[in-house]
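Some structures are shown below for you to check.
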Structure P
Amino acid sequence: MFVFGSSLVDNGNNNFLGNSLAKANYLPYGVDFPLGPSGRFTNGKNVVDLLGEKLRLPSFLPAFADPLTKGSRIVHGVNYASGASGILDNTGSIASFDYNKNAD
């Protein structure tokens, strides 16, 4: 399963973007999540986590921006979602991240 989106499905990618102002890796985010605050903009699992459980994936999808996301960790999919993201170039100027400049 490969996930694209914004804060509704972000599972922690923004934790690994040094210049991102939109982060959810502190309380009260994750208060009901088994691993605590993880970067999800929810108090527990997000809709992607629940869908992954229904599909019987063995674990939560890894965040694409996490340096540990490689090899066998990507067999079942990757989460590319990033909180405060948008499809317009101006959206990134607010959060200091320009996808077109960083895509390479």
Structure Q
Amino acid sequence: MDEGIKDELMVEVKPRAGEGVAVVEAPRGMLYHHYKLDDEGKVIFANIVTPTAQNAANMDKYLRIAVRNLKDLRDDELKFKLEMLVRAYDPCISCSVHLTRIRV
């Protein structure tokens, strides 16, 4: 870093149609990418499946089970226990603010 940013040559790329899929291990789990490009190299389809999205169904399922099993707790105790359950799934910050509404 002492030398600063070095000049790098840009590699010329000829745009073309194509499709690619990649899977990487991210901090919260597996992250899936799927892209399709048209003849000009423009993205015409993109699908990204995040770890939190993969865990959402299980998180919702076990929240509902927990509510049934813990329904006799005071509201503040129930909220605390349910928040613990959600944190166990380690959702990303933007995902953690969405709520599942459950009637007890």
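A few remarks follow.
- Ranked by Kirkwood radius over Cα pairs in Å, structures P, Q are led by Q, which has the greatest value.
- Structures P, Q were shown, and distance in nm of label points 7 Å out along Cα→Cβ at positions 6 and 86 at 0.7 was computed from P.
- helix-only ellipticity at 222 nm (-39500 (n - 2.57) for each DSSP H run of 4 or more, over all residues; to 500) from the coordinates reads -11500; which among P, Q: Q
- Origin of the value 19, where relative contact order in percent (Cα under 8 Å, 6 or more apart) was derived from one of P, Q: Q
Values quoted throughout were computed directly from the atomic coordinates according to the rules given, and no laboratory measurement underlies them. None of these values were measured; they are calculated from a predicted model. Cβ atoms are built from the backbone, for glycine too; each structure is taken alone.
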